[in-house]
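K.L.:
Pasting the structures in now, so scroll down.
Read the figures in this text as sums done on the coordinates, not as results from a lab. Small disclaimer: the values here were computed from a predicted structure and weren't measured. Cβ atoms are built from the backbone, for glycine too; each structure is taken alone.
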Structure I
Amino acid sequence: MNLQQRLAAKRAALAPESMAATVARLSQGAAAVSWDAGYAVRYDGRRVLFSDHGVSPARCLSQKRNAAGRCVRAVFVYADGSRLSFAWSEESGARITARAAGSV
């Protein structure tokens, strides 16, 4: 790793985590999540409030539900401009992706 690569890695490590990345990290392995209300529920019943981690509730940009009413696809945006994408299927379960503001 050259000097430029080491400096870039150090800057990335020091950069604050986006709100969407924080929520994606806290949502992994949750039994249920309400991104717009700002919390996740773990399988042990414990509730994780995203506001305890400096994250405001998200605004839903788009959402798709299946015939049973379950959300199968959604995109949320946070106050810092970061976005969280959610997709769910019976075959593969939940997939959560965070993108920082301004990323493509």
Structure II
Amino acid sequence: MTSKIPFTIIFENRNIDFFFNAHSETKSSKVVTDLSSKILDIIDLTTKQKKISDGDLLQSLALVTAVRIYCSKFDPDKLRKFSDDKIKDTVEEIKKGKTTKIGNA
């Protein structure tokens, strides 16, 4: 059974609440959300300080994801498909999320 993990992002003066569809073998939804939040905080801080382009950022994330897939004990082709599927699914969940304006913008 797939677990739905609530997650919130703040983007362009909007709060977006959505669900991340965790894999049925997810060991800890808290680890997933805590680590994701920390990574997003680092990305946000770094891109604001250094004006990093979206292209450079996405290439960096692809590089890191590929390294982690390669270092895993699982089949790299299956993990790449898993990663691709999770990204596609999560983008769709964000689009369906509840959006609330923040501030006077």
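K.L.:
Ranked on distance in nm of label points 7 Å out along Cα→Cβ at positions 24 and 96, which label among I, II comes first with the largest value? Let's see the in-between values first.
P.N.:
Numbers: I: 1.0; II: 1.9.
Largest one: structure II.
K.L.:
Sticking with this structure for a sec: Here helix-only ellipticity at 222 nm (-39500 (n - 2.57) for each DSSP H run of 4 or more, over all residues; to 500) has been calculated and equals -6000, so which of I, II was it run on?
P.N.:
Working through the options, I get structure I.
K.L.:
Given a value of 16.5 for mean count of other Cβ atoms within 10 Å over residues 32-39, calculated from one of I, II, which structure does it belong to?
P.N.:
Value 16.5 for mean count of other Cβ atoms within 10 Å over residues 32-39 corresponds to I out of I, II.
K.L.:
Further question on the same structure: Here volume of the Cα convex hull per residue in Å³ has been calculated and equals 126, so which of I, II was it run on?
P.N.:
Details: I: 141; II: 126.
Comparing all candidates, it corresponds to II.
K.L.:
I would also like to ask the following. Which structure, out of I, II, was distance in nm of label points 7 Å out along Cα→Cβ at positions 16 and 40 calculated from, if the result is 0.9?
P.N.:
Details: I: 2.0; II: 0.9.
For distance in nm of label points 7 Å out along Cα→Cβ at positions 16 and 40, the value 0.9 is produced by structure II.
K.L.:
To continue, here is another question. Where does the value 22 come from, among I, II, when relative contact order in percent (Cα under 8 Å, 6 or more apart) is the thing being computed?
P.N.:
It was calculated from structure I.
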